[in-house]
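Read the figures in this text as sums done on the coordinates, not as results from a lab. Source: prediction; values computed, not measured. Cβ atoms are built from the backbone, for glycine too; each structure is taken alone.
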Structure P
Amino acid sequence: MKYFHYILLLFFAAGCELPATYYTIDGFTQGTTYHIIYRDAQQRRLQSAIDSLLCGFSRSLSVYDSTSVISRLNRNETVDADDYFIRAFQRAQEVYDDSDGAFDISASPLFNAWGFGFKDREKITPHLLDSLKTFVGMDKVRLEGRRLLKDDARITLNMNALAQGYSVDVVSEWIEAQGIADYLVEIGGEIRCKGKNKKGEEWTVGIDKPEDGNKIAGERFQVVVHFTGRAMVTSGNYRKFYVEDGKKYAHTIDPATGRPVTHNLLSATVFADDTITADAYATVFMVVGLARAKEMLLQRPQWGAYLVYEEEGEMKTYATDDVQAMIR
């Protein structure tokens, strides 16, 4: 259901020469780029190991790889789920239940129908949406051991709404296992960091202004935040949409209605202990809208959030207290 997260964040690393013990890694994975900064007194070069780690991750959860575990399961081939798939599926199920179905990794047929998936846009009718929803819903699919069981063979899964965040966690935890305490991992704009940057300060990250036409990440910032020891993910509707007959259709689909959302929330940035959580709930907030997002945040004081919304033609913001303290 992630339907392609675009890079919405840019950390401030360019243009600065890092000290000898700080290293940068740049590469490609999951159809996007990654950037990593880390400090290592042992002066180890980690790119080869990280590329191998990310390659193994993609072979599990990438819907762009026809040989991946998830692609084979979508084709109803007899294949066991691996550890990556099982962890992602279990977390997706938890978020599905917690969000009353607002987060649903089985909703890809709806995204395809609206032209935000892997197929050309269809002519949308109530009959078509009702037909598609008969095989959408995580209540229709389950894991028994390593076997994925479906109530309908037409059910397909897409982990894009949390896989990128999950991959950030996988890399971050591997880096920490190497004894590295100062790092920033960014994959497709989704970030997790710990320790200090080269100046001995918290990491500095920009959140893009969610306005139509802001196509280039880092070109126009809404705000800059300083933080460490947390993960941060932004989801928004200002980069992937189309206009038809004067109406804007955004790529965030509400699984309950089968239609693009029409509320006034423009972007949601979530801060959490792990990136898979921040990733999933940034998507949830974009589905449920501003009022419900605020309610959920009150119930989860351990999270931080920065929400940008439109009201009476003006762009306004809401930030939790901890995030407000990061803006300086």
Structure Q
Amino acid sequence: MGNQRRVQFNRIDARVGMGERDMAHTRRTFSALFAASALAPLAARAQEKWPTRPVRWILPFGAGSGVDVGARLLTERLAAKWGQPIIVDNRPGGDGIIAMTAFLNANDDHVLLYCGTGSYTVHPYEIENLPYQFQRDLAPIAHVANTVMAITTPASMQIGSLKDFVALAKANPGKLNAAVPQGISELVFDGFVKSEGLEIQKVPYKDVVQAVPDLVESRINIMYTSYAVVRPIAVAGTGKVLAIGAQSRVATLPAIPTAREAGVPSFELDGLSGLFGPAKMPLALRQKIGADIVDVMKDPTITERLAASGQTPAPGGPEDLGAAVQGQIDQVDAIAKLLGMQKK
């Protein structure tokens, strides 16, 4: 009997021990769930408080450029909204690689890249051993503006339309020349020449702005660059803008047709300017920053100043910028295929 009671007691003790272990496991599970539920609001609150320190915007262009003008207009108002200073860090040179390297090395959600995407979407076809992948390493935050691209000839040439220039170039193969900045503008220009079956010599300039006096004097026959570069001569009447590369007419330039309207769709290009964060930046935070940018861009002063610098305001969030970038990449790929270019 004593042995039987001891066996029964052992079984009872075992069942009690199992119950205590089950209860301990249950307590640990609830504790973990409680901790997770408690941390979620903390993470959300931390995100809502962003920025918690000064923010830095890296730009691949120098002071005074269209992108720089847009950045300074935005950062002035965003700094007041966020309660933190925003430093505009101009890193020109290296075809945009200097700025990109500084941005990627920072790997910090308080260090952002504000750029024209055309500096980068052509890199896979131009640079071997490219140290980054645009869509992998950058997370879109906000679409800000589209740079207005202009096709300009000297007024002294008396070219009436873009089609007239194409006819002149066909009648004089190899005798006309052009000034075009490196990057996507040059790629689009090469696609135009190929599509129309033309022979036009490109004259290299370290800075395409230096070509403007040569254009006025007819030493250069055509330029394809941002409208901001040729605006002074267009206003003065010494240069004639035949068409713009935008998909639709620009409100501030209602009399100038688009390249597609002018019958030369191969010149079509919307230069995109926007803000990007590191790949790890959460979508919710990017949407918040994007919404703040869209909000401050309701200020008519910003839209007026952007227009004056040759940009069309196009405020939008991460999804808008991401879609626009993909559209530009698709365009680059199509032109590269036309030109027989391969990725490096």
Checklist outcome for this item: With helix-only ellipticity at 222 nm (-39500 (n - 2.57) for each DSSP H run of 4 or more, over all residues; to 500) computed for every candidate in P, Q, -9000 is reproduced by structure P
Checklist entry - Can you say which of P, Q returns 24 when relative contact order in percent (Cα under 8 Å, 6 or more apart) is computed? => result Q
Checklist outcome for this item: The value 5, 22, 27, 18, 9, 5, 4, 3, 3, 2, 1, 0, 0 for P(r) over Cα pairs in 10 Å bins from 0, in percent, derived from one of P, Q, belongs to structure Q
Checklist outcome for this item: If you rank structures P, Q by volume of the Cα convex hull per residue in Å³, for residues 206-285 alone, the highest one is Q
Checklist outcome for this item: Calculated from one of P, Q, mean count of other Cβ atoms within 10 Å over residues 174-181 reads 14.4, and the structure in question is P
